[in-house]
Structure 1
Amino acid sequence: MNYQETLDYIHGTYKFGKKIGLTNIKDLLKRLGNPEKQLKIIHIAGTNGKGSVSSFIHGGLMAAGYRVGLFTSPFLETFRERMQINGVKISEDHLVESAARIKEKIEDMVNEGKNHPSEFEVVTAIALDYFHRQSVDYLVLEVGLGGRFDATNAVEEPILSIITNIGYDHTEYLGDTLDKIAYEKAGIIKEEIPVIVYPQEKEALETIHKIAESKNAPLIPVDFSSLVYEKDSLQEQIFSVSVGKSHFPELKIRLLGSYQIYNCVTALTALEHLKTRGEISYSLAAVKEGLYSTRWPGRFEILKENPITVIDGAHNPQAAMALTKTLRHHLPETPITFVVGMLLDKDIQSFLEEIAPLGARFVLTKPFGPRAAEPEYLQEKLLPYGKTIYLEPRVTKAIDKAFTVTSPKEAIVLVGSLYMIGEARTYIRQMS
């Protein structure tokens, strides 16, 4: 297979659907020689923030001199973003090589009458095979969906587990209450493996505590009590914090929004724990450099000025709340044109309730894929707010419309499905 044929093969496996349980992925990994058992893995689950926390840890370890793999999902502009080593995306050749190995093992499975692995199981196997063959020192492994039955949970002995903020998302798969969702997320907790836990709602935290206790897994809470905000701008945030016995003065990060400071402290808690255990070592200067160099595209990312143009992959009510807080802080008097594209399986009503008060006008569009909500459906939900609304089903046309109706002193904010955000990012970056 060439590169395009490889992508077609990977994406074509979606037709095999989602399989409950870890039997398929464990069988596949065994046939590959269990690459996951040769890796030092930091496993991260959560509803919001897991991508940013993963990226901060990746940046911190990389600056400390380690060779670090990073597996995330989904991608914004190119599939190769999902697998990186020290900030460099997997090459087309390496992706082709790993995919060919996995395809051969899957053909053996099917010939033996076994189930064909799902798309995410295929991608996870490719990633673990690639990182093992590249001899990374550490792998930061982000869960795809949930935790308990996620393909990444075939990893049986991570060196550390992390659970970020838990909220309502993917309720059709994970449950409709926080304790049910937390039960699925906490499925990554392993026997006697420490778990870093972001502050949670009471019912979620109780569930996590019970599971950690049942598995004798030390629970390490993230503590924000020493956090001191210094200052911020549309370029960076500066803060100080103490984590364990270490103090980190005047840390700078380029990811915007107060929630990114919390994500950064969560990552620091993980790094400090590993340092205290003697697993890693680093200097204060290295940590500062790593955190400041961390980028996470598509999360309150400013792409243009005049008008200020922001893309943000917020697509659930909690993320919408974080976004509106950041917008009120940085753009308190600025009229905003929202470009919105959502998937039908999201809590669209609650999401729009959060952002509607801030919008001067809305351009409604449609992301790629069969689960995309029609612009007319979004319009129906927005009508009670009395906003100016434009319908442009094509994402690029919606962006053009937003720039037409927004003055240079105003702002454009693109939100919703990451499928839309990725397409928008590519298009806007190519604009003159």
Structure 2
Amino acid sequence: MLTIDCPAILIAAPASGQGKTTVACALARLHTRQGRRVRVFKCGPDFLDPYWLALASGAPVHQLDLWMTGAADCAQRLHEAAQQADLIIVEGVMGLFDGQPSAADLAQRFGLPVLAVIDASAMAGTFGALAWGLQHYREGLRFAGVLANRVASQGHAAMLEDSLRGPAQWLGALMRDAAFTLPERHLGLVMDQELGDALQRLDAAADALADTKFGQMTADDLQAWAVTFDAADAPGQGVPARALQGQTIAVARDAAFCFLYAANLDCLQAMGARLAYFSPLADASLPPCDALWLPGGYPELHAQTLAANAAMKASIVHHVQSGKPVWAECGGMMALFDQLTSVDGNSTPMWGVLPGSVTMQKRLAALGPQQLDVAGGSLRGHTFHYSTCATPLQAAARTQAAPGRALRGEGEALYVSGPTNSLRASYFHAWFASNPAAAARLFLKDSHD
């Protein structure tokens, strides 16, 4: 099937914090409840929004980024989704035109119509100016309309609607309501698993959206958003199918280690790996494995529990001392150091595999798309963290900025340790599908040259 049409929409905004995730979740939940097959994607590198989007749609959520994942990868995932779905939703990142590449670049590359979500809580007539600017700033961008968010009253909504130059662009207003607010912390949204009422919040948001013009679109109405996805734009990823055949990779996955791209897990399995999930918070030892992956997350929120699990620490130390491969990124690396100090100055001893300490900061320490040269080639990805580390270890390599971007100071360090140099650790979060062969070598013994 070379081409296929499917309704699709990109949920954008003039800035971060406008309510894109809430609206994308509400739309996905609303149509899923009506029996439609919905696939959702997140624009740009993000671990937390996809948890909510997956809960709303009942399907895995993958990332789309014209640089990190690549245009061909985006095309392939969209084409595959279009073969299965009645509706594709893409949540944008930051403001519509922010970043290199931006959500607008993605929308224009694939012809996705754009819905603008605007936090109208402190404006009236300016709402129309913002909507007009988002629609007309770039030629050739399909514009589906505008939705007002966090509106105070029906009277306020009427003023917002009257401010639009094109009345047909009005798709309705969501009132300010704590019932469907998605709580946040320093790295983004609180995960859905941490809240006992996560699905109820999404249902409340879907109910509110159902009262708007946007939420009342029928299956026939959705055809106005039809996009043609072309398989010719979606070549295979070139995954070495048996690169990890026979290898078992232990993957930390719990509240402390939760920054996992679903596509990274798929990539490892496509190369033949068996994934064995475990919880450093609750389990006494690693599962039987050939390699270990410690992804990012929130070790700083669970430092006391991690420190108290002496049996797990001993199991991880034994794995490292046995010369088995370890890939630790961001939060996973943080837990490997001698100690972790909170913003309040409280220090907790950690696993002591890497010499040095990690200290949480009140402000963001690093952010942006980067790439890292490792054995086997270069991996694309990003960095996003609020901590810094002090260690006598020398960096074996450092990340480079994505093309067109600049680093503030040095790139992220890649630390190499262990009796056979089989432990690799960095603040860098890798997108494995950007170079599957290089990703495979992170988990293979005797391949760390």
Have a look at 1, 2 and say which one yields 1.48 for Cα Rg over 2.2 N^0.38 Å, for residues 342-389 alone, as calculated.
2
If you work out distance in nm of label points 7 Å out along Cα→Cβ at positions 102 and 182 for 1, 2, which one comes out largest?
1
-7500 is what came out when helix-only ellipticity at 222 nm (-39500 (n - 2.57) for each DSSP H run of 4 or more, over all residues; to 500) was calculated for one structure; which of 1, 2 is it?
2
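Bear in mind these aren't lab numbers, they're just calculated from the coordinates by the rules spelled out. Here the structure is a predicted model, which means the values were calculated and not measured. Cβ atoms are built from the backbone, for glycine too; each structure is taken alone.
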